[in-house]
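Got some structures for you, see below.
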Structure 1
Amino acid sequence: MANVKESLARIMELDGALAAAVVDSNSGMMLGSSGHNASIDLEVAAAGNTEVVRAKRKTMKALSLKDSIDDILITLHTQYHLIRPLSSNESLFVYLVLDKQKSNLAMARHHLSSAEKALSV
């Protein structure tokens, strides 16, 4: 099992990774972050993506969907934003920003899934 710092370091090894964070979806606060992209304010992103996760869960409940979120993908013109709730603790999620031109989305989702499962909080 890896701690937050080790898991984020592993996630940032992905081709095209710009920034990553582990976020508490109850408070919107980050437990840890990594990345040096000045254009990405991870504290703002953590709080905003907490609302995305909450909205999706609320919608799933309203639809009586008895399922869980694997990941949420937001596609921008130049970036992918991946949100992956932890299977071991649904109140936490991993947030990853990828450069669209330098990354492989399928590999990133696979890598993020592995890192999330190894994360111990």
Structure 2
Amino acid sequence: MLQDSLADALSTIKNAERIGKKECMVKASGLIRDVLKILADYKYIDSFEFINDGKSGKFHVNLTGKIIDLNVIKPRFPVKVEEFEKWEKRFLPARNVGLLILSTSKGVMDHKKAKDLGIGGSLLAFVY
């Protein structure tokens, strides 16, 4: 039984990348779609496509081999704009390497865009 669909999806992607696969399938949801869109925008994945299987659906994800680490952040800490640097130091390997993905009042976005907009939110995941 699934407890955290985002964690399961990101784990599937990370494991497929590590063994050198070029594609994988993950369960579909709106949150997963938003996170995959961010990963595609920053070229961590090549592309993804929704496949309707009659149930909730799946995403077919084409991988690029650029992901070193990808994981959810639990618990989903609330973050203010001025605290981004603290969380970058905790979850990312170096300055300007990787992304924090967060849920904000304006939708799911990466920490760079949230900084530009001047809004905080709840941490969801990190990638580098």
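Where does the value 1.0 come from, among 1, 2, when distance in nm of label points 7 Å out along Cα→Cβ at positions 9 and 33 is the thing being computed?
On the way: 1: 2.0; 2: 1.0.
Clearly, the read-out refers to 2.
Highest-scoring entry among 1, 2, by relative contact order in percent (Cα under 8 Å, 6 or more apart), is 1. For which of the structures 1, 2 does the calculation of helix-only ellipticity at 222 nm (-39500 (n - 2.57) for each DSSP H run of 4 or more, over all residues; to 500) return -9500? Value -9500 for helix-only ellipticity at 222 nm (-39500 (n - 2.57) for each DSSP H run of 4 or more, over all residues; to 500) corresponds to 2 out of 1, 2.
Hey, semi-axes √(5λ) of the Cα gyration tensor in Å derived from one of 1, 2 reads 24, 16, 13; which structure?
Values: 1: 21, 16, 14; 2: 24, 16, 13.
Of the options listed, only 2 reproduces it.
Source structure of the calculated read-out (P(r) over Cα pairs in 5 Å bins from 0, in percent, for residues 65-104 alone, 6, 22, 25, 19, 13, 10, 4, 0) within 1, 2: 1.
FYI, it's all coordinate maths here, none of it is from the lab. Not measured: the values here are computed from a predicted model. Cβ atoms are built from the backbone, for glycine too; each structure is taken alone.
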